[in-house]
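Laboratory data are not the source of any read-out in this text; all were calculated from the coordinates shown. If you're wondering where the values come from, they're calculated on a predicted model, not measured in any experiment. Cβ atoms are built from the backbone, for glycine too; each structure is taken alone.
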Structure I
Amino acid sequence: MFAAGKGTYGPIVIVADTLGEAWEKAVISIMTGGVKKFVDAPDYKTNTVESQMFLYVKNPFKEPRIHPSCALPKEQADEYARNIIFGMGPEKENKHDYTYYSRLRKHRECPVIVDLPNVIEGEELRKKAQELCKGECKVEVLDQVQKVIDTLKDDPTRRSCVMNTWYPLRDLEKFGPRAKTSSPCLVTMQPQIIEGSLHMIATMKTNDLYSAWPLNAYAFTELQRHIAEQVGVGLGSYTHFSVSMQIYEEMFEMAEELVKNPVLTKGVE
């Protein structure tokens, strides 16, 4: 059996032409150059191979955007992207600990946000704020995506269009009342316009490379496309940084097969 996790902890840098090629290179690189780590989470315990990882994709909208070995139907990827950009509606959104749509497009600013549903506006929001803080705290909902679009229309050189998903009061709480709640893997997204094209940079606290990254990257680049179209600029590169990129033990066998028999990078240095 292939001996995974023989590397030294440090950043792995992947440069690729397409999302599909980036995924294959990343899987091979982390299986051969990552380190072994045991995840001892309250609800999930497993061995992993992991590393910090930068992926720079030159042409993220060029096929293959989904690797042939990924068990990911394009229809599922498109639906996931739509849900992030346009949402699923309050009823479905509020069934989850968090959604990227709610954190990006219904972002709340106020200390009482930790006890608000994912999607809440108008009179319902006012009543909930009154209930939680007797009206002393002003709760506002911010559509960060639209704010970025409006800002970049006014000033394409702006470098401060950082979209944030985290509520530290909630998401750093892991050993108290919220120990069983999950926090967003995506931390920030930051588009930059260079020479008439919109480039997207995403930062994640952790990422399941084998099973989740193809879906994440597809959807995040669709958000990149949405912003670029609204601003009226071209499409550029996609950069993805994960502080903890990992492959879980249950996927080792399939990942090892890709190491032995690459599909898109065979014979490529």
Structure II
Amino acid sequence: MIGIFDSGYGGLTVLRHVRSRLPERSTCYLGDSGRTPYGGRDVHTILDFAEQAVERLFDEGCRVVVVACHTVSCVGLRHLQQRYCGPHSARRVLGVAIPGAEIATRVSRGRIGLLATEATVSSGTYDVEVAKLGDHQVVGRAAPVLPPIVEEGWEDTALAREALRTYLADLPDIDTLLLGCTHFPLLKPALDDVVPAGVTVVDPAPFVAERLEDWLTRHPEFDTLDAAPVHRVLCTGDPVRFARHGARFLGHPLPEVETIGEINGRLAPRNPSDRPVGQVVRSD
């Protein structure tokens, strides 16, 4: 089973391409929608949340976990790999930053604009990975307003277009725009209207799925073909809302969304009906 983890809905755009390219593999998606967004949080909180999510997916039977969240891939992927993926480990954690850098440099003529969260931009990870691949320059712009716009379903509105125009004004003379957040592919109609002519917009998600297929081919010991693949979705927030909005990201209805929550520092199954309402007094 392949696990895919994101801070919320956005990683479903990666799941869409993974399921299309690898239809005979079971998947388990974890969206930490109850604690999103990650982009403005401190590094140690991001690492704590990422550890909990990866451990939950391992507990669900995933041997390979794809960190579809660009923030976690840029800030904490190496930490997760060192913690869980020793040379003799039967588990692996992969990210989206390296595939993103690879596809951006493949199409760019030399100047790449990066639209992402504050944590992704400030990490400098894309600068480092792009520099390994050739003589390209990365110009980053944090865009914290865009993920909430997409999550509300406002990606094809005047509000989205105006926000994009404002952010893109700080990315002059680019020839490629790398979407460094998995929410941003849903902004394509707005991007088509506001991105300057001659600028290629790159969504890394299809290439992430392509690179995952290649990785599984080279590491068959981690690959499992299923005659009847199973697809599960877990979230830490409201499962009804997650199913409703998640369908926009995945491109079709989600399976029944299972609820998980933090209990004693770990993510565990929760019954949505147990969620308290109103004032809560907790015993010591």
Structure III
Amino acid sequence: MRSYLPDYELVTLASLSEALALMGREPGAWKPFAGGTDLMVLLEAGKLPHKKFFSLWHLQELRGIRVTPEAVTLGSLTTYTEVLSHPLLQQEFPLLCRAAAETGGVATQNRGTLGGNIANASPAADSPPVLLVYDAELELVSAAGSRRIPYHEFHTGYKQMRLAPDELIRSIHLPRARPPRAHYYRKVGTRRAQAISKVVFAGTARVEAGVVRDVRVALGSVAPTVLRCFDTEAALLGKKIDAVTIADAQAALAAEIAPIDDIRSTMNYRRHVSLRLLEDFLRSSQGGNGPSA
């Protein structure tokens, strides 16, 4: 059953300040509409409950990729196509480009935005696990001002986040200038393209003489939110990669994730795949600090 379009409102505002003022006057009454790749699916299916939206698409204050010696700042309206075409992101943040390439088809990549993907808060999203292993921070803005929050603190439960009713995601910040490290990304789905994931695994590691000196692990589709796996990282840090360390890390990961049975997969399959991907990530990390998988 499709939605009845006259029931919905979509307004276009001239500036970010106008958008923030609207949200401030009526907190929760109006919701932002970015690329619309998620909302339009719900609208078509007759399952979009909210009725009043304002478009962000023409707000230049939310666009652009800015590079400094310390960080890369991506406006929340940065599309996957823009990520894929950016040379520095390809070089220093290859997993973000890999995730962008595996997000839907060309039309979705042209229209879908990083900020919209984060705010949609799907635990099965492709790019959020990558943002977690790259230690991303979010800049949130309202009419009262702005604040920054580590991305791993943003999602608090299924479709729940630390975003006030009058706030928007303005930008995503990725720190630069870290030592070379191995990069690993795998999306497991029903088919190779345009599939919602059964498991998403992202990892980075710096391994010296077989010993893990720095490591980040994050997964999607295995918990109510995308998950940064701090206990798994702790089980690896300072350890030599061998069968015992891998088994200990897998035990830690099994305790951190909480997969479920649903229409796409089963709890047991998700758990099994997650542990196997962790092993593959660790073994591949010993081969050097270039991109892998």
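Thinking of I, II, III, which structure, once distance in nm of label points 7 Å out along Cα→Cβ at positions 60 and 252 is computed, gives back 4.8? The correct label is III. Of structures I, II, III, which gives 19, 41, 26, 11, 3 when P(r) over Cα pairs in 10 Å bins from 0, in percent, for residues 172-243 alone is computed from the coordinates? Answer for the origin of the read-out: I.
A value of 17, 38, 28, 16, 1 was computed for P(r) over Cα pairs in 10 Å bins from 0, in percent, for residues 28-99 alone; which of I, II, III is the source structure? Spell out each step's value before the answer.
On the way: I: 14, 25, 38, 23, 1; II: 19, 58, 21, 1; III: 17, 38, 28, 16, 1.
The correct label is III.
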